[in-house]
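Participant: What follows is a set of structures for review.
Here, each number is a calculation from the coordinates, and none is a lab measurement. Note that this is a predicted model, so its numbers are computed, not measured. Cβ atoms are built from the backbone, for glycine too; each structure is taken alone.
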Structure P
Amino acid sequence: MLSTGVNEKKVAFHTLGCKLNFSETSTISRNFKLKGFEVVGFNSEADIYVINTCSVTEQADKKCKQVIRKIQNRNPNAYIVVVGCYAQLKPKEIASNLGVDLVLGTKDKFNILEHIGNLEKNKEPIVYSCEIEEVNSFDSSHSEADRTRSFLKVQDGCDYSCSYCTIPLARGRSRNKSISELIIEAQKIAESGIKEVILTGVNIGDFGKSSDETFLELIKALEEVEGIERIRISSIEPNLLKNEIIEFVSKSKKIMPHFHIPLQSGCNEILAKMQRRYNRELFESRIDRIRELIPDAFIGVDVIVGFPSESDKDFETTYNFLEKIDASYYHVFSYSERPNTKSAGFDNKIPRNIILKRSKQLQKLAEEKQNRFYKQNIGKVANVLFEAYKRNDQIFGFTENYIKVETLHDRSFVGEIKKIKLHALAKSGNVIVKMS
């Protein structure tokens, strides 16, 4: 049970990783508020610190350890809780960090309040972990910290078995709430005044495993929610981005012309070793269909460089493919070997210096692609949802097709959708706009 002085207690949160993690942290934060805690910024003094972790790469693990050390240096008496994917995959490794008091895996991370007791520092960390096969519940979550947009969790877990990925080991099987339940959550978001919803999950195109429904049915239902003016689809697998979905988005008044599609490699041989469920020909057909129906759509693409056995010829094949397809931007990731994945046992590892060289080549191409996409839109009229973020007297926002814009700060713009004209590229790489 919590101590009687809980109303005076302060809690701070730090999130590592994906948008899904941010939505879950926001929900956990609201649970603390309901119990009388004061939620403060992570850089503030707090009685309890909660770190929601990622473990997609080795770098993500290192960042968690850095955050723990930062808390210890600032406040050695603080109660430290570590939850999330890293906590599920390596609970003993986290528990070995001096100062950590509580480690909660995937099954228990939403139940922190049941485990923290009176917030007294523990001589030994308390660890609650389970086999991932035991994780079968779906914990609803959405973010509210941002006044302009909310991340709505619609799906969790993954049934795929990509040879480099630990997510199925960290989050379990694919599962979801029903469409009717998610509509109720979307209505709550609308009532808070938030105008844009971003659909998040581990493999959102796989939505419906728990409810015998489809992702297309979900977005059609969300389209009808009053008060929500914009809906964005986060990362969706190319084999699950059916033509019917693209066609619906092309006609939708609410779903933004913005796609984020993981490719990972433009070489079919490497895709096969990655155990991806498509080839480059299918991927290209999806890009072509989007451009046919939604010419101005923003298309972001994930790619991994340095996968084991990726030869110079394989990389050249990927580079040439990425140069050819009509995407708007590339998110470039260096291959990171993760324990308990099939690729960890593959031969022909690529040296880090070669991975770095290839990464720089693709990042340069990514910048060129984005600049070209932005320039193609200069002179057009668009609607921008402005954010609260301010820097150097500038306010920032995004168009429907995800072009980041900036203009002189005006507090009245925050959270509002304004019709603007895309005027010119700024030195920052954003687009300068004028009110239309």
Structure Q
Amino acid sequence: MSKQMRGSAPEAFDPQGPHDGPDAISPSDRARPLPRISIQAFCESPGVAEAVQMASEDRRLSKTHVTIQMGGAAAAVAHYQESPTPNLIILESQLSRGELVAELDELAQSCDPGTKVVIVGKTNDVVLYRDLMKRGISEYLVAPISAFDLMECLSGLYNNPETDPVGQVFAFVGAKGGVGSSTICHNVAWTLSEALATDIVIADMDLAFGTTGLDFNQDPVQGIADALQNPDRLDEVLLDRLLTTCSKHLSIFAAPVVLDRDYDMSPEGCETVIDVVRQNVPFVAVDLPHTWAPWTKRLLTQADEIVITAIPDLANLRNAKNIIDLVRTTRKNDSPPHLVLNMANMQKRPEITAKEFEAALDVKTLAVIDFDCENFGQAANNGQMIEEYNAKSKAPQAFRDIALTLAHRRETKVEKKSSPLAPFLEKLKLMR
């Protein structure tokens, strides 16, 4: 509880803020990943302790070290008389205003400079809020709170609103090899860069067999393997050298696609590289290979959005269910993965329908892309995206729907203005 910390009261006191309405910001936008900090919570009620525990298990707090103790303000005062304070203290108190202020004044005597303090109280009182802000309290939440309320609050403390927000990461994975996950990833990323005119990077994690360079007709000398060799050296300057620009808003972090090298990829190294990329662009599309290793699991579960591509057969249904079950277990505070059925409606092939997939997986199908060997094959051979090769085909609209869903944007359709001659034309039709 540093004397240098400052806060200001809101115009209308609502510490947790409104979250509903048609223009509500998505959960993944409101709560961003936290840096490597130590957090100690002193709770009085099981409900708040449970919320802190659930938040500590979330992917956004994966780099933090969280400990939880019961006893509230009194326990915190006693604890820090003999121990140094962490980066952040979460303190639940059901005391009255006067008693709480007295406890905090005593706690301030033991707090190290720079320690942030978040209070969870029972009173929704603007006078109390202003009094706490004057004493250097970072934030005040009114109980009961959810795990996501807490994560959103902590995200606001450690993500500077004056700087660009941390970019969103979209992980694309195939339920089985050869289902077209990379094609979906590349076309969605390209569509997003064109539709929103915003920067996006495709990170090709299939170092031995990646197709990003081929799909965009590029042959880069350097790429993501150079970054993964020394992930701690990667910064904005080196990143700019390693990226290959494909269009005004799209760049690729290409795979080397050579087999005379061994690729020893650690989960920490992969996460570090993606973190650097997301600090520099609004969107990162991670093209994951169909393999299962600690690093693929880490990138998949740490992504903001997950897209699973499957073709409509039994093996894909089984694998997609396994992935979704794992993701639901490890990402309890996130929305479920998105399912894309690719190469659907192939003639004479028995298929599992989209409705059967949805019933078995308990997820809605985001898009169904029909089998179209002519357009997809020719576009791949040309090093083009589907919309570049044939904008009138069906697939570009599916890619647009996926892209806007991942970015939490809505497509605005402009209504055609009626001609001033329309009433007269209608009368002529009736006279026939």
Structure R
Amino acid sequence: MPKISYTTLGCKLNFSETASIVREFTEQGYKTVKFGEKADITIINSCTVTAQAERKSVNATKKAAKISPEGKIIIIGCAAQTNPERFLNTEQVELVLGTHDKFRAYELLNSNHDIIYSCDIQDVNNFDIAYSTTERTRSFLKIQDGCDYPCTYCTIPKARGKSRNSSIKSILTEAEKIASLGIKEIILTGVNIGDFGKSTNETFYDLIKELDKLDGINRYRISSIEPNLLTTNIIKFVAKSEKFMPHFHIPLQSGSDDVLKLMKRRYNTKIFADKIIETNKHIPNAFFGIDVIVGFPGETEEHFEQTFNLLSILPISYLHIFPYSDRKGTPATAIKNKVPSEWIKVREQKLAELSNKKHELFYKKFAGKLHKVLFESKDENNFFSGFTDNYLKVAVESNIDIKNQIINVQLTNFKNGIFEGIIL
């Protein structure tokens, strides 16, 4: 039986796509093995959102070639679209598949083919639905792809093309497939999911209302959503829903209106702050994960302090911090007044300390409280871990298998970023 290994770099959307592409290989008789084990085929889903992510994609290719010198490597994903030639130095690379053709990996591998399939991104208009099943307790479900926002630092529109989506009807069909596998939680993923509906004259609000009615799925989480697209209707719906979790991932990128203008973001700091405050009003226990870019060209010390101060006063729970790096072909590379790398590191550290403080304060609010936990994994000491509705990580000791079960747990000691708990 031929063996296939795979690894995914980047976002949750990539994870859903890798799983669907690998699933076709397994349906054709391939056996999956862990990345790092010898395989006949290795699939690498690449990322280009930062220079570091693209380097990791190239390094993963070299690692696969070293482990499986007789094997073949298929590169897919965003770096395969924007910079396919970068992967051609590795002899074992058989295919480099851009956005239009990555879901044809099995077909192309078994035909006479060129190595590179990376057509002009302006010609890409197909939408391939995808979902992951490897975690067994949760699934990443792709509902949208591409982005029409011209942010000056971002390569994603060049990697994934224009915003597009499948219909609500089709997405419900895929969600039913996920439910039939016994999976309890779905994370809705895409490049810009709040933009859902452009292809089908529907809205994201329409979608979540229909998903909420679906039998068999206990939990939904909304992945990253732009603050200007997080509408009052969505907020109020999540507040009342028993299935949509009080967990939001919202990009800020900068707390300076001057920098947001340079980035060409579609909101200002007031819109962002008002949205956090409004959501917190309706959903007081909500978890807010916030994206921030540090060291964007032209970011002064005053701009950074504005970002720090804004995040300090808002009820956020965690920061995803990204040090800025120039990406070839983006307008930001031409912006003057680059921030020295040593300044970026200092600012990154200050935000990391703020994030740790905010995260701990958020957790401690819930000490002694009762929460439902979906357990996802088990360690060698019979400790099962999982997450509450508002994304608190919890570990409990159990002699019976509670994986993929939702159980009432009293939260007790908070230690090293995890709550200990007692099953009730």
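Participant: Given a value of 1.1 for distance in nm of label points 7 Å out along Cα→Cβ at positions 251 and 267, point me to the structure among P, Q, R it was derived from.
Facilitator: The value was obtained from structure R.
Participant: Could you figure out which one of P, Q, R the value 6.4 for distance in nm of label points 7 Å out along Cα→Cβ at positions 99 and 187 was computed from?
Facilitator: Only structure Q yields this read-out.
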